[in-house]
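Below, each structure is written out as structure tokens.
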Structure 1
Amino acid sequence: MRAVASREHPHLDVVDGALPALPFADAEFDAVTANFVLNHVPDPRAAAREIVRVAAPDAVMVSTVWVVSPSWFWQGVCQRAELLVPTSRALAPEKDFERTTAGFARMLAEGGWAAVEVSELSWTWMPTIDELWRSAEGGVASAGAYYLSLDEGERSRFALAFEQLCEERAVAGRVPLEHTAAVAVGAAR
């Protein structure tokens, strides 16, 4: 992503950094975003606090997490292929948060965000069967990483199960995949 950002926006300074310890001074930014990242860190509240730390007073802060993603589709492929369904690493209960709009809002407030408002944005992505397969074969997201970890025989079973599920679910050569994101907007305290 940094390479694409640098290429597409050469006037921007792109800096390596990762939550929960960003390489920036306190109150350095007037706006901070963390899109589809707080659901992947080991301590979401600590990461939320770090976003507040680098935000100037009254800075706008925006974050998103998945409430509904197409993971059900890939789990269905794995079940059909009789492959172990990959599970995400569960966080310790005291670090995790409820993956709902309300749960996301509570976690951000506990992480120090002020005036947090969270809404949902839902859509149906309609990739072609080929586009969806290229994402798995290319290692995109957890489904793609899982596919690449399989041996040759398992990959064949995965591909056959993928074809079968697409045959059942596709509409005019496209697979409808429901998505819902929780979109949070808040301010630094």
Structure 2
Amino acid sequence: MILASGSPQRKAILEQLGVAFTVVVPEVDELTEGDPRAVVKENALRKAGAVSSDETVLGADTEVVLEGRIYGKPRDREEAERSLRELSGREHEVISGIALRRPGEDARSAVAVTRVRFRELAEPDVAWYLATGEWRGRAGGYAIQGKGAALVEAIAGDYWNVVGLPVPALLALEPGLLRSGATGHPVS
């Protein structure tokens, strides 16, 4: 399998599952506006379609959504702070699109949604998290699998989706994935 993503989180999830894969980071123009479910699905399809291979290619995209607004990766500390303050004490959705493309076949895709509730964040909480730098390169400005776990009060749905790869949705698209010569190590 080819993972069409540079995400260390997606790589770690596939490694944990024991899936043999190679990483190829595609160069694509990603959508950033529109219906969130359509945006993540289209971005995943674009990533999977941008890699030429005689193997199955997996593309994925994950966004944080609050009241229909997509919170992408913050450009700077100020944007990360704004995102954290807006998410504080509220429930948002983490929406991921995945696409699998086999040679000679049309791509198959799925969308997964997990609801995440942040606890009410006090000023010291926001300052502490921003100081960690963990917000960099993270949709919504946080990483639930790291120190960002301290921001979260509850989740409803697939935890791995919040990390960056919805495992149940992936296995529904590719049921034999865990039985197909899994090694636990990437090939790249």
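Derivation of every value follows stated rules applied to the coordinates shown; laboratory data play no part. As the structure is a computational prediction, the values presented were derived from the model and not from experiment. Cβ atoms are built from the backbone, for glycine too; each structure is taken alone.
Odds and ends about this structure:
- Among candidates 1, 2, the computation of helix-only ellipticity at 222 nm (-39500 (n - 2.57) for each DSSP H run of 4 or more, over all residues; to 500) that gave -11500 used structure 1.
- Answer label among 1, 2 for the case where log10 I(q)/I(0) by the Debye sum over Cα atoms at q = 0.10, 0.15, 0.19 Å⁻¹, for residues 7-118 alone, calculated from the coordinates, equals -0.38, -0.75, -1.02: 1
- Test item: distance in nm of label points 7 Å out along Cα→Cβ at positions 111 and 167 calculated as 4.4, pick one of 1, 2: 1
- Structure from which 3.6 was derived, distance in nm of label points 7 Å out along Cα→Cβ at positions 47 and 127, options 1, 2: 2
- Which entry (1, 2) yields the derived value 1.4 for distance in nm of label points 7 Å out along Cα→Cβ at positions 79 and 151: 2
- Among 1, 2, structure where log10 I(q)/I(0) by the Debye sum over Cα atoms at q = 0.09 Å⁻¹ as derived comes to -0.42: 1
- Highest-scoring label, criterion being mean count of other Cβ atoms within 10 Å over residues 15-22, among 1, 2: 2
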